[in-house]
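Asks: Structures for review follow.
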Structure P
Amino acid sequence: MKIVMSACLLGVRCRYDGGHSRDDIAIKHHETNELIPVCPEELGGLPTPRPPVEIVGGDGSDVLDGTAKVLTADGTDVTEAFLQGARHALKTAQLHGVTHVVLKARSPSCGCGDIYDGSFSGTLVSGDGVTAALLKRHGIFVIPCG
């Protein structure tokens, strides 16, 4: 079975701060599968490192619907890069016939179930990141990790 996994969980230094979120437990749990790394933010054209961002005005579903935005703390709008990266991640999953993805928890791209509230205060709210929301809309099962 093929599984798409957030590249940062596999140890790729693609997080906003230039680090990674390697998760040996997740890797070991899925070691019998072919793991396909994706970083939606890099796929959307954003550099590493990059300023932290949060979804303002809702969650990833709202971004997909055009009623929320993805912004840096200084107000720079990076919504289009997040949408582009989400579309690339979806295309990757579809090309490989993937039905399950493992994504980095709390990320504005990959978060599933909980994301930061858009105030840059560290407060979590219920919701999904942009990529997680798009994958779910296309029937792909999203597993949060890390």
Structure Q
Amino acid sequence: MRIANDILIPELARLLAEGKEVRFTPSGVSMRPFIEGDKDSVILARLDRAPKKGDILLAAVKTADSHTTYVLHRLVRIENRESSEPLYFLMGDGNPVGEERCLRADILGRVIRIDAPSGRRKPLTRGRLWCKLRAHRPFLLKLYRHTVLKWLYN
């Protein structure tokens, strides 16, 4: 069953703020190859420490037309600013270009576990290497789509 984000996200935020862990199945392909939308499930926890590069975060971000949307993307860069709090830059693993930015207050939670449909736990640390392969993403994602996905899901 799919639940609209305007209903799901406030409830996730409430549960996370209470210190509870939350499991849900994200949709979309922006976190491929590490999270398969509509297949893998993630467990989120409240962010009780400073975000670290490589963390997968659920955050509110502003779109180009100033609307708020929610993304489950990896923290790729932190920009420390002297006059104010740091800016956090997020990017989907399946996105070859484009970053979203947010403040600490916009971060709702952090992924602490990824589970495949088989129940196998996926490692969180592989994404840190993926960040370093940014220039090679288009080729690697194409290879993934045409080999691994066909083997796993067909």
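Asks: For structures P, Q, which has the highest computed value of volume of the Cα convex hull per residue in Å³, for residues 14-53 alone?
Replies: That would be structure Q.
Asks: Identify which of structures P, Q gives the largest calculated value of volume of the Cα convex hull per residue in Å³. Provide the component values of the computation, followed by the final result.
Replies: Numbers: P: 91; Q: 131.
Between P, Q, the highest calculated value is found for Q.
Asks: Where does the value 17.1 come from, among P, Q, when mean count of other Cβ atoms within 10 Å over residues 38-45 is the thing being computed?
Replies: Only one of P, Q returns 17.1 for mean count of other Cβ atoms within 10 Å over residues 38-45, namely Q.
Asks: Given 14.6, 43 as the derived value for Rg and Dmax of the Cα atoms in Å, for residues 22-101 alone, which of the supplied structures P, Q does it correspond to?
Replies: The correct label is P.
Read-outs: derived from the displayed coordinates by stated rules, not from any lab. Values in this document were obtained by computation on a predicted structure and should not be read as measured data. Cβ atoms are built from the backbone, for glycine too; each structure is taken alone.
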